[in-house]
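Read the figures in this text as sums done on the coordinates, not as results from a lab. Only a predicted model underlies this, so the values are computations on that prediction, with no experimental measurement involved. Cβ atoms are built from the backbone, for glycine too; each structure is taken alone.
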Structure I
Amino acid sequence: MTIRMILIAVLFTAMAHASTSSIKEAWKGFSAPEIMADGYNPKLGELPLEGTIQIGPRAWSGHYWPSQEGGINVRWNSASREGFKYESPSISQVKNMSLEQLATLAPSEKYDLYTGQYDYPMKALAATAANRRAPDWAGICHGWAPATLNHNEPSPKVLTNPDGIQIPFGSSDIKALVSYYYAFHHETESTHQTGLRCHFGSWMGGAKGCENDLNAGAFHIIITNMLGLRKEGFIADVDRYKEVWNQPVVGYKSKILAANLAPEKGAASSAVKEMKIETEFFYVDEVEHVTWDVVHGTKQQLIASRLYTYRLELDAQGRIVGGEWESAERPDFLWKKERATEFKGMLSHLPELLND
């Protein structure tokens with residue numbers, strides 16, 4: 001879940017890049033597949049019908065740290081699970097706390113203690129992204145999704161702070177911190193988005209206002225090139241409507257339901273035929289219960305899927321030049337955020353907690 005959009009400036013840059021496309025006939029600039037990466041192969045006959053990336057040690061299930069629960073300020077490992085307006089321990093109190101007591105603190109508190117900052121600046125910063133009145137889907141899944149594709153699953157560890165105090169971190173504490181970094185501090189220039197977010201509509205009220213969903217032909221080019229040929233993951237907002245559910249995409253399986261169909265009205269001008277495709281779309285799901293230990297190899301590692309049906313428009317050379325959705329279910333937009341090569345600012349010590 002996310003409460004932020006890709007910056008307009010980034011989208012305009014991507015649209016300008018897409019305007020030079022040689023396969024742009026049936027999709028608008030915001031839906032061009034080249035926004036995600038250059039060099040995609042658009043020839044359907046050369047694209048695999050299934051593909052997947054390696055799951056583990058990356059592509060781990062994680063929590064989205066809901067804003068209404070306090071975000072990464074929630075003391076998830078305590079009985080009370082406080083997320084707002086609690087008092088953090090002083091240095092003298094910390095020195096007298098056991099590892100078990102310290103383990104009940106919030107991810108933000110533990111990071112502050114690890115860096116020797118007993119005025120808790122990370123906790124104060126994280127509080128700005130928390131809101132009791134936020135919708136239940138709002139959180140930092142827009143940070144978790146790129147973090148899980150870019151970094152190995154962190155394991156629990158005990159680290160010593162500048163004052164010689166041992167600070168215990170659960171796997172989910174570290175996941176929370178790296179997800180927060182990608183959500184709010186990783187440069188937006190590294191983000192590429194195809195398709196527009198729908199700010200309206202719902203599963204109850206239909207798709208009103210959501211007509212700018214990702215083009216089906218662009219979708220097929222991206223998934224087959226990224227997952228099938230390049231073995232690279234990306235992120236999808238799998239909810240078509242107002243809510244945003246960012247999920248790390250890890251695989252797909254497609255099958256041809258019908259071939260050599262005549263182009264329908266409104267197809268790309270260069271289309272000479274259409275094909276009907278059914279695709280099962282696999283993605284990593286969030287965990288409902290935050291865990292101290294790693295989830296890979298356990299029932300907490302969750303893979304979910306959705307089934308999409310659409311038509312592909314092909315030109316005389318067999319290239320995908322457009323497409324149209326047949327299923328009501330479809331992704332809202334696809335995006336990716338490049339790996340952080342260094343961590344800056346308040347979270348500059350994060351690499352010391354990671355398993356990369």
Structure II
Amino acid sequence: MRKTTLAGLILLAFVIACRYMTPLAEFYAAYCYPAISAFLSLTVSFIPFSLEEMTVLVFLFLLVRIIWLAVKRKRGFLYWLKSTAAIVMWIVVWFYMGWGNNYFRTSLYERAGVERRPFDREEFNRFITSYTDELNRTSGAVVKTDRKVLEKDINEFYCKEPAGLGYTGLHSWQRTKRPLLNRLYSWVSVLGYMGPFFCESQLNLDLLETEYSSTLAHEKAHLAGVTSEAEANYWSFVYCSQSPDDGVRYSGYLHLLPYVMINARSLFTEEEYREWISRVSPTAVNDYRESREYWSKKRVRIIDDIQYRLMDTMLKTNKVSQGADDYIGVVGMIITMHRF
């Protein structure tokens with residue numbers, strides 16, 4: 001037990017050092033994470049469902065069991081504190097060594113040698129014109145893709161351009177898993193998530209067909225080592241927008257629509273905003289509204305609010321300054337990276 005605790009403390013020290021030493025976090029992302037993620041995902045690749053929820057439940061069970069043993073055997077407060085600290089230490093170590101240290105590396109802009117710029121109205125106008133034309137062109141496309149072929153293509157995509165910018169290429173055995181507690185994710189409108197304990201990608205089984213391609217590409221970005229939600233949206237859009245399949249392209253452009261709307265509202269006058277909306281394909285607008293209504297009917301508001309606050313706190317704790325609102329930054333990232 002002493003050797004195990006010592007190993008845990010050494011790994012915890014490494015995690016803390018990564019938080020405050022960017023070069024060390026870069027070392028982790030470039031040399032440690034590729035090997036760790038490949039190993040963890042390979043060990044559970046034969047299991048068709050996610051082990052992430054089970055891992056969390058096991059940790060919760062251990063924490064409850066410690067309380068029960070402390071009361072039953074009258075071990076006292078110090079026994080409870082030491083045992084609880086050990087479990088919490090291993091949760092933290094596993095989370096950050098499995099994936100979380102990627103939060104502390106340099107940004108995509110720095111690695112790409114691109115200067116991040118504030119929004120420029122002229123650039124935004126060029127972007128929104130190009131975006132709207134392509135959204136309208138692909139709207140109504142049949143979104144029915146062979147999911148195994150799609151996943152293989154996305155895995156290969158992350159071995160190319162993203163890998164050239166310091167991310168981890170994906171492997172054939174890193175296939176999407178089904179969640180064990182799917183209803184819970186529908187209650188909080190979570191379309192998918194990346195599991196840090198076994199480096200597994202999970203997608204909500206209730207996803208609409210129009211949401212599948214963009215959500216899968218988003219979660220695969222996290223698996224490749226992307227931590228920013230805005231950047232995961234960015235890579236999802238890059239993948240979908242370059243696809244020869246109009247259905248996949250439409251999924252990417254439709255996924256971006258709410259973020260474009262938020263930015264347009266902040267930059268346009270009310271009259272300009274209404275004029276732009278009138279140019280958007282009615283099919284795309286209807287698909288967007290149907291998606292909102294679909295998830296709204298499944299949402300349990302009190303659980304959704306708790307999940308939002310927990311996610312917001314977790315992201316801000318890990319140096320994502322925008323917290324849960326980080327998703328919105330995707331439009332600025334697209335404009336900056338592609339110079340509209």
Identify the structure, out of I, II, from whose coordinates mean count of other Cβ atoms within 10 Å over residues 271-278 was calculated to give 19.4. I
Suppose you compute mean count of other Cβ atoms within 10 Å over residues 119-126 for every structure in I, II: which one lands on 13.8? II
Can you tell which of I, II yields 0.15 when FRET efficiency 1/(1 + (r/R0)^6) of positions 55 and 199 (r between Cβ atoms, R0 = 25 Å, to 0.05) is derived from it? I
Identity of the structure behind -5000 (criterion: helix-only ellipticity at 222 nm (-39500 (n - 2.57) for each DSSP H run of 4 or more, over all residues; to 500), calculated), options I, II: I
